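Scrolling down, you'll hit the structures one after another.
Here, each number is a calculation from the coordinates, and none is a lab measurement. This is a predicted model, so every value here is computed, not measured. Cβ atoms are built from the backbone, for glycine too; each structure is taken alone.
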Structure P
Amino acid sequence: MSKTRGPRPDNPTTATNQSFKKRFSALQNLPRFFSLVWQTNKTLTIANIGFRLLKSALPLLILYIGKEIIDQVVYLIDHRESSQQYLWLLVAAELGLTIISDLLNRCINLFDSLLGDLVANKTSVDLVHHAARLDLYQFENPVFYDKLERARRQTSGRTVLLSQTLTQMQDVLTLVSLGAGLVIFNPWLILILIVAVIPSFIGETHFNERTYSLTRSWTPERRELDYLRYLGSSAETAKEVKVFGLENYLANQFKSLSDKYYNANKKIAVARAGWGYVLAAIGTLAYYGAYVFVLAQTLSGMITIGTMTFLSGSFQRMHAMLQNIMGRFSSIAENALYLQDLFDFFAIQPTIPANENGQIIPHPIQKGIIFENVGFKYPDNDFWALRNLSFSIKPGEKLALVGENGAGKTTLVKLLASLYKPTEGRILIDGVDIQDYQLADLRANIGIIFQDYIRYEMTVSDNIAVGDIAHIDDKNAIESAANKSMAHELIDRLPNHYEQVLGKRFKDGTELSGGQWQKIALARAYMRDAQIIVLDEPTSALDARAEHEVFKRFTNLIEGKMAVLISHRFSTVRMADRILFLEKGKLIEFGSHGELIAQNGKYAELFNIQAQGYL
């Protein structure tokens, strides 16, 4: 895996050439992000912004009242006979504002959390829907998979970006109000303040940029780390890891790759810590310079003690707030760059359109299916998986696909289901190109069980219902499908019958044997009232006799429908009306079992070889 890769550049910025300009331009993603937030929940969004506006004005008011309290105390010390009513009124006002401030903080944190969770949920749902629209071959492309992985990571943690951006707006308003107070008393303090925070801002921006570059450029390696972690610590791989003694190999592979990432990240972290200290020291010196200036003015009698408290408090708050704003700006820009990964994924479009205004599949299909000079090769690949395929499937006919591994049988089925788009030629149903039909309607009329079917770690009922998810609550249809696939007997023996959770991932789950799983998967094919049924070696875990029985039952149950069967067992294949023999993506022989045996070609040769194995 990773050991075949070449060395990476020392500076990760070189890998992706991120720049401050690009980071700043990434802020253009924020309006789109807040449009998403607004669409998620308008009430929470308005309430959050409203409370933040109120909160932004409180620091100046609290500081000013504090100034008045101190000046009033000094005045009362010198004039003991004066009324204290104004002083206690000021204290009550400060107390009230502090209580209100705390309440607003709690409301803001609550709304941030609720909105963030809702946005994360909506984004995850949108990602699932969009991924389902994309082409199957895209999921088989590692570059696409990197984009998908980065997009997945952006569906969570949106609470942080939401809170950061809204807090930034709130702090800017507070900063403006505090700044106005400083300007009234002494405008030079604003200039000192700017000098105090700019160095830290530049440093944080630079190192955040390098961190983002490293994270992005290492996406393939992080996926590999996740995969190695999965191989070494999952129920699915535990048997082979133990039997083959793979733990040291997997652990060493993980350690080697993770150490490389650690060292690359360590270099940035060390530089960040060193320069961060130096730049922060500059800011601290500037702050204390301003503090000395305010003290000198107080001692000279130019300002009151209350004003000194107000100015030092304002300056301290503004200094901390400006540092937070500058640092948060860099963090927001970084998160906005990551957000671009999500939007880039949503920008990917399928090459096979949904064609929602297309035609509907005829019921019933009258003329059948025709492949006209169909060829297919994967993008960026010169190798033809299929080439010059021309044949037909008549209504009610059962066609078997035969050939050695890699001959193109499954690819042909995927083309029929419009999971792939032909590179050349076309596929017709009742004389109409399948691309002219509505994609959803086309797939609704094709029921497919692949060899690598999914073992859903859900209830038995749900496992079967995925074959026609619209009828997930139709218990009669589910039980009927189970009876047809001969799965009902094994289900009846399970502790919770159709509500039994399968697999060992969740509590009280039950694992099935390969053959039992295949009967559950076969039931999915019977759930869908499709006109075209495809079985792509879904019974490979069954013995020859059991598979023969399943296919015999299958042929009886789908009478009048078109069927495509893929199997390596010729005793099963011979039950088909016609047999198509593929070799290296090309049609070699086509006819009934008897006709192909009479030709004494490739099919007959393989049939006789397999038949001898049963003698």
Structure Q
Amino acid sequence: MSGSPATRHPVVLLVSPSHGDALMEEFGRYQRDYELHLTRSVDEALALTSTVSAEGGRIAMFVLDSSLRDAVPPGTVELPTEYVGADPALVAFSLLRTVVPTARRLVVMPWERFREDTEALRAGLAKGKFDGHLLMPRGLRDEEFHQAVSELLSDWNATVGGHVVEALRIVSDGTDALTLGIRDHLDRMGMPHGVHHPDSPTGREVLAAWTGEPTLPLVDAFERGVYAPRTVREVAAATFGRAETLDAEQVHDLVVVGAGPAGLAAAVYGASEGLSTVVLESDAVGGQAGTSSMIRNYLGFPRGVSGMRLAQRARQQAIRFGTRFLPGWEVTELVPGEVQPDGSRSPHRVRTEDGELRARAVVVSTGVSYRRLGVPAIEGLVGLGVHYGSAMTAARETEGQDVVVVGGGNSAGQAAIHLARFARSVTIMVRRPDLRSTMSDYLVNEIEWNPRVDVQPCSQVVDGGGESRLQWIDVHDSSTGAVTRREVGGLFLLLGAEPHCEWLPEAVAKDPRGFVLTGRDVPREAWVGGLPPENLATTVPGVFAAGDVRAGSMKRVAAASGEGASVVPLVHAWLAPDGG
């Protein structure tokens, strides 16, 4: 091993007593970007892992041969009860992850052991004890094998490894909430960037190019130069485009408001079927789903997919068909089109902070936001140790800390598992007695197995504070009435759902909670000719709703995507000459 911690490549560690040479040859294609190391036993692997960690190096992936039989080095560790008699590969991963919890974990199986090992590993895979299992390649160019390896390495680089190429350079001392917000937005948009201290060589270079008043953070975008953003939206607009760049007189076939799964699906299907389509998103593409570190139950992704990658793939797909995306600009008002003397309707007007767009049809897919905790002391520390959502960027900075996740839904479970790769401990706090009534079974199983994650039921955060950032919280136990104080390094709040509908006109009917009513849920007095609107149509002709913002929707990524696809035929019917 050579190179300083700052320059050495991440490590891919192969562990195989009998197929090591074949695996080293197969992984040779990664040798330019990763250090490859072969060990013949878990004892050797543990020693090498400890050495790499002590030297400041990073291990990106463990690759274990399923035929491993010396998984437990004598006297090294006292195994938990659940591992007595367990498959050696699972035992090995348990030992290795105690040293490097951030590494991806892959099992490779010799062909002759396929049936036996697949069955033995099935339960461990379902509980998230490793990230995937593959058959060893038997010949040249096994691209299915390498696609799976590349996906895992790509996921590691996105969440742990950091960017090598920097499209934007941020200069900051890292103590302000704005810098974290900018980084989180750029991470969710898949935009490579780096953060540099003002005293670093890059920091001094950027500061020298800045001619304004001394301030932080500064952003250096190579095509624009250095500027001092005041909001995350300013960075989004500068990076991805402003609404004012569109022709104000142009009438678009379809304007989609919100770029979560529903909005992305509407954009893909709308643009692919010939509709001129524009998508407006107040935050980052992907919406709430885009903050999920790993979605394992989305159809077609057997090893799971991060919300960011799913969103960016859908965005690129929509762009290919001609969709225009404008992230970072919030819609402030929708002015419905009016019936003209000839019976036609004028276009709807979608107003933003930066201009106005006109559209023949509008799809509302703004999704939901996390409900606020409502504790003033906690709200004052948002961005300073307190985060609404999983805040993937902040997760990397919780190493060695104890953090708390509040919420019992799937998003909270995914956030807790991701945080456990970095934090010393993660506690999920819920008001209910357990998680099973609100969280998918696969996530509950992963949480139960993960030694870094605990669940604290019947609990509610009632206060918090610290010097310049969050350092402690007070927790009320509803079963005993006691209030206890605990030190924390981070608080991640994922508390239910509230819709983004305050910008919609009164003509769009909503339920008492503020969700948009569609189809048969629309009040009968708004039905036309005794018939309800189409199932995704609102009370305003030509305005539709899809995804979590719609009353009665299933709060799942796949369901939202399905509604986004299903709304496009309704838009086509509305735009047809006799549709309106």
Structure R
Amino acid sequence: MDLEKKVVQGIAEAFKNVYDAEVAESDINLQPTKKDFEGDLTFVVFPFLRVTKAKPEQTAEAIGAYLKEHVNAVSDYNVVNGFLNLVFNKSVWVDTLKNLAENDSLGANARRDEKVMVEYSSPNTNKPLHLGHLRNNFLGYSVSNILEADGYDVTKVNLVNDRGIHICKSMLAYQKFGNGEQPSESLKGDHLAGKYYVKFDKAYKEEIDQLLAEKQADYPALAGVEDVKSLKKEIESKGKKEELTDTEKEQIKALKELFTYAEKNAPLLLEAQEMLRKWEAGDEDTVSLWKQMNEWVYEGFDKTYKLMGVEFDHMYKESETYLLGKDIVEEGLEKGVFFKKEDNSVWIDLSDEGLDEKLVLRGDGTAVYMTQDMGTADLKANDYGMKKSIYVVGNEQDYHFKVLQLIMKKLGRDYADGIYHLSYGMVDLPTGKMKSREGTVVDADDLIQEMIDTAEERTKESGKIDNFTEEEAKELYRMLALGALKYYLLKVDPRKRMLFNPKESIDFQGDTGVYIQYNHAKIQALLRRAEKDGIDYSPAAFEGLTALSAVEADLVALLAKVGDKISESARDYAPSVMASYGFDVAKAYSKVYAEMPIFNEEDSKKKAFRIALSEQTARVIKVAMNLIGVEVPNRM
């Protein structure tokens, strides 16, 4: 049994035997003893004084005495006000390390009879994956790993947005400007589609400018204005700070009408809308072009996913799901969950839940995103029968997923309570915000390559590479680059908007993935030396050892928490918990390594223990890092 669980069980027994009171083990919390006091774990008695009807010091003394007598692990205790500090036998930590060494399933908690689906990535097939997708993919893949390690039956899915006006924009631009260009070694298919998405936007803006010039004369309020775009920006900026003049009010009204006309009537946009209608009608040439370009994009995505180290069990495509949900709308009308307005559109009123009215079907019978998402939610539940469904989607969709869950609850879906939106914030670079239409997005492939180049540069500078073949060196640079990138993006709360600095993430010191990877490699080198020297560090080799240092005991205690950390990370859908834990383990090991001699230790039992401690540290680091998708090298 886990050491903390033994103590918790002992405290519950103490309440029963000393005070004849039932206290649930789940209500008993322990915390590490503060460094200023002697002890390993601390129990705060104040919340239980209503049960003991005694003073804090008396309660702590009574429970401490009971634990010392009945729990073998507790050798002593001290009381500071209402804080009971428990001191463990040093032999406890030796036994704990033995248990870790003998645990073949380290990093895998007991199986649960519960299915979970994690949906992540969700790219559009009109552009390559970018920095924001990296955070999304790493979050989704890591959460899937962690839930699986905590015993859940996990299915990883990707819902690809492969239809709609934005897809047609890339298709139309390729049709007009592509001249039969094909993907190549230097231009992956997803980058090719993105190239023409940018070309569409550029040509579309040129058409808007032309229409603005042609139609400006139709608006008397804009007579004599040389640059309507500059005027619009100037008046809008002023309107946020001070009252507009009557002339300015007339001008801004005219400007809005002029810009709306130009944006809606640009020939390229009208052609793209016509192309979408043709696609929906099944026009052979349009569908053929769509299939070809999507095929190129999927091939490009596959290469990026492989480089990123993420995968999926199933891929759903919006082209196959966008018509779903209309039957659910009819069901909702019959049940009185939805209502119709005069224009025949269908809505749900969520004002009682503190929200507002939400459209679920347009008056002309066409679907909105909510229609599709309702249908897809049913489809996924029917396909996999899960009761918990996690959507990894940016925080701009917080409202959407609140509404989706409320709708499915009102419709009586048994999986509705398990809908969870794992919301995350935008990722910025030191260079600023990214815009895919303007071609300023940082492609995932380009960023990863930049990271690999930086990893190579830093590794060579630090001299942490020796006797590597060229291929081994390349593999190490890739491992360090992806480790740095994943760790940096996952070590923070996903809800926070963050600034990603590629140079800062690859550092051999501090809270970085590379620091943890380096510690793992350092341990592996130590183990290779131990093997070469023929040192026995099996549990039998340190049998009977009791004289451990505080830093060694602290590290063993930390290693023993691996199962609890996995459960905590799974409960909160928080890869940051595992990332922080991995860093704490590496940091604690560095302290042991610096303070405790290993190969120069004369006591053979202590030497064997420290080598065994090193080995188990490497195992735990590998478990923690693998759960967030970070590989750890054996050599650096």
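Some observations on this one:
- Which of P, Q, R yields 18 [percent of Cα pairs over 47 Å apart, calculated]: Q
- Entry that produces -8000 once helix-only ellipticity at 222 nm (-39500 (n - 2.57) for each DSSP H run of 4 or more, over all residues; to 500) is calculated, selected from P, Q, R: Q
- For 2.5 (distance in nm of label points 7 Å out along Cα→Cβ at positions 132 and 348, calculated) the corresponding structure among P, Q, R: R
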